[in-house]
1. Among the shown structures I, II, III, from which was the value 21.1, 71 of Rg and Dmax of the Cα atoms in Å calculated?
2. Out of I, II, III, which structure matches 15 when relative contact order in percent (Cα under 8 Å, 6 or more apart) is calculated?
3. Hey, helix-only ellipticity at 222 nm (-39500 (n - 2.57) for each DSSP H run of 4 or more, over all residues; to 500) derived from one of I, II, III reads -15000; which structure?
4. Assign the value 14.1, calculated as mean count of other Cβ atoms within 10 Å over residues 90-97, to the correct structure from I, II, III.
Structure I
Amino acid sequence: MKYHNNTHYKHGDQAAIGVLITNLGTPDAPTKQALKPYLKEFLWDPRVVEPPPARWLWWLILNGIILNTRPAKSAEAYEEVWGSEGPGSPLLDITQRQLDGIKQRLNLKYPGKIVFELAMRYGNPSIESALKKMEAQGVQRLIVVPLYPQYAGATTASTFDKLTEVLRGWRWIPELRFVNHYHRHPGYIKALANSIREHQAEHGKPDLLVMSYHGVPKRYLDNGDPYHCECHVTSRLVAQELGLSKEEYRVTFQSLFGKEEWLKPYTDATMKALPGDGFKHVQVICPGFSADCLETIEEIDGENREYFEHAGGEKFSYIKALNSREDHLDALSDLILQHTQGWVERDGFDADEDDAERARVKENARAMGCPI
């Protein structure tokens, strides 16, 4: 293997901590042309679609059928939500605001050099491009925070796969810390509860609170993926924080794809059945989504609202994702502080001593004939 060389390093340069915030991804535009490469990258990931042993068969299905039909339909859906949270993709716009808020908070906590970047697992900005930017700025200690509160192989582990795929090609890799879940972090739970309280202060208390999470095939659970369990843990803790009984909330799973059985109960089937069961007023929150996106704006507040109302429901409201709420950004910043304990750029950092040590390194390198 030919390794990527760090041509930016100079003896005596100041080392930095890097904070890389990641999320799932977004196409570059709400068009069929932009959706096709985005969906191809997403659906070809073996963590997302664990195909039968004959991977060539999935390749034929993906390239021969799905990528010739799905991009146009997906483009229409993206067109509906594009620009709803800023000038472009809602997920990208919100994630940028989240990064800005985290940066503002952590800059007050770290006296040493700290570098921030965001990246998407699929699409742009890519993980590889973000890592290259961080390397050029002297990042030698890196914390990666995928914004998936609940661990899943299809999301968290896929991010780790891509991260390590890039770093395996580097000659000098940074010290690495990777946050693989925060489904029961107290700040995250309290932020969810606060958002629900604020929504209900304006819209009233519903007959039922539905907590809808992105679904995965049931066989992933059967094979040991903890995602299903962590979703239920989050829901239980939020309900506990709100003082809800088991009858006052329900956990469901959305965004089905394909014909096999996924985690149940399904959100869409639940919305169609609730009015007939006497639930006329429901509120839906999506705790697994750190930022509003196609799956929350269009699928929940659009499609599932219609299912509920067409079935006889009288009042439906969607409780926004935590997005760039102050308490959410406080929780994420606290999470990063917890995971970077012991790194010298944070704990006991002495700027004068750091300058002096870097000067000594530079002088010693020069004395040994090293290029500066």
Structure II
Amino acid sequence: MERLAWRQVLLPVLAVVLGLVSGGLLIFVSGDNPLTAYGGMLEGAFGDTDAVGRTLEKATPLVMGGLAVAFAFKAGLFNIGGQGQLLLGASFSAWVGFRFGLPAPIHIPLALLVGGIVASGLGALAGLLKATRGTHEVISTIMLNFVAANLTDWLVSRDGPWNDPDGGALARSPLIQDSAVLPKVGGLPTGFLVAVAAAVVIWWLVSRSTLGFEVLTVGANPKAATYAGISVTRITVLAMGISAFLAGLGGAIQTLGVNERFEPGFNTGLGFDGITIALLARTNALAVIPAAVLIGAMDAGSTLMQARTDVAPEIISVIQAFVLFFVAAPSVVRWIVRLRTGDDDRAIDLGAGWGAA
């Protein structure tokens, strides 16, 4: 058990190291100093309280997106609809935020819950199609992404019901009321604390609850789960619904804590980044947190890195792609590092343990 846990931690760490080394070589070839570039990135991400706040702010929707993908994986499902689910959560939480005047202790939780619940319906629909009609969830969630994107675009369009009357031709909602804004404490976003709490809840749900056992059983062997009396249909719909709820909650936090209104362009790509986070965390709910902070730090520190060097802004995406490549290709990592066990000469299987809680 200890060896398995060690392997699960080792692969992401090696993937990050190799990704940074590969990115450093690319920076060097382009004529810049990798140490200067990475020093700027580190300072831009963690140099002071404001920098840490920016990093955690960028990491928050990544935590939620990573949890969404990771939880679906546990049930043997691939929720690739996080982008559409995030848009629904972001837009409907904005509607609650600007439409209703309520005390903050009620307004904020209500806006978060509405965003998550509306998004969960999109995931549950994909799960229902999977369980009853055999429609692959990758296909249905991709298609539903377009439905959600076009719906939310229309809602805040110039002729849409949620358009900001002071925005002119801009497609955006009105600003949310002050009572719906997620506050910051000491310059740090409280939305990140919500994301951490969600990660702990999902970890407990998967590893300590009856529902988690049923989810893992269905994910491992649906036929065996049916034989054991577990409803595969119920678990499939529920798992996709919970997964989408998490993605929608991430969008709601982004709206209430960062943007303070819904504007479609602000959320581009965030839903798909959850796939990277889930793979880097090897679908472990608690490991999603440092994985998201790492990617968030890269994004937050990229501005200062560019200011100190002539590195192109796209280099951050390239480094993240390198990291993801090494996570997804453990045999490449094994070949590069040539790890050996202490007991014999066999190479360690870095790909083991993906289904662990």
Structure III
Amino acid sequence: MTTTETIKDLLTRKEALRRFLNIETLTTQIAEEEHKTEAPDFWNDPKAAQAVMKGIQSKKSWVNAFKVVDDSCGDLQVLGEFFDSGDATEEEVLEQIAQTQPLVEGLELKNMLQGESDRFDAVLSINAGAGGVEAQDWAEMLMRMYIRYAERNNYKVAISNSLDGDGAGIKSCTMQVEGDFAFGYLKSETGVHRLVRVSPFNAQGKRMTSFASVSVTPLVDDTIEVVVDMSRLSWDTFRSGGAGGQNVNKVESGVRLRYQYKDPYTGVEEEILIENTETRDQPKNKENAMRLLRSQLYDREMQHRMEEQAKIKASQKKIEWGSQIRSYVMDDRRVKDHRTNYQTGDVTGVMDGKIDAFIKAYLMQFGAE
């Protein structure tokens, strides 16, 4: 593609984004909703007011993101005209293309995150599969990978609960990842992750295969109506594990929430069990456990909606959340996603949190669905 064709392509994609995102409509809605916030009684209902403010902020994020793309494309268009008239060099144009292209691609990717829950924070859980210490070490490696991914994207991470492995690694952990569209991006990680390597825990130096499952659900906020039947809820308290200290192992700050859940669609009953040892403050741990419970209840409702949509849209590709999604083969220096066939030889980079390319490949292939 020539320089002129590249410029034309980027400008065309920019205008397509303007239509897809309904920028003019969003701008009008922002002005109307901001006018409502000036009413004297606007904050009489704090919960409703916060919902309106959050909606305005969400719309502004799309408009502002498009403005950045629009400005960069405008600069590129002017520079292209200068290039055609001989007043700018090709090097200058290519430099502007290098700045504009990732902005366009980034907004195109974000445009795939139009789901009801995509904008929420995420709850990410990891569980070691069968295989003892090797699988537990793999689970801890994945935990570190996601923490590093969050840090690279300026997301906030809090470990809600973690169970140490037998000798090394972890048996399981649950973390909250907070930031714009955290769930929208991380939802692609749900599934079974497979590790193949020469195990440091095997005396014969044999090549071993380990598995760990990852589950990602949206962390709902107070603007989402989730009904919790308090008559079906009970609490246990216990002493948080740790190395000791003034409070740890002496004060029962850890909480265990038990909720007798009844599926409103099938009538099937089951117990939801949530533990939280995030802080040494029992009330805060209870509050965090309740947020996790509400997130699970919300996710079950969303799963039901997805299943209903799948029945109607029979042609839609079914995503098996429990299936193996990615293999990490250390000896061959290869990480491959089995859903998109995207792969890379930068194993070290991937384990250090560089998984954006996998997420992008997934969203570009399945995001529209």
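1. II
2. The value was obtained from structure III.
3. III
4. III
No value in this document is a laboratory result; all are computed from the given coordinates. The model shown is predicted, which means the values in this text are computed figures rather than measured ones. Cβ atoms are built from the backbone, for glycine too; each structure is taken alone.
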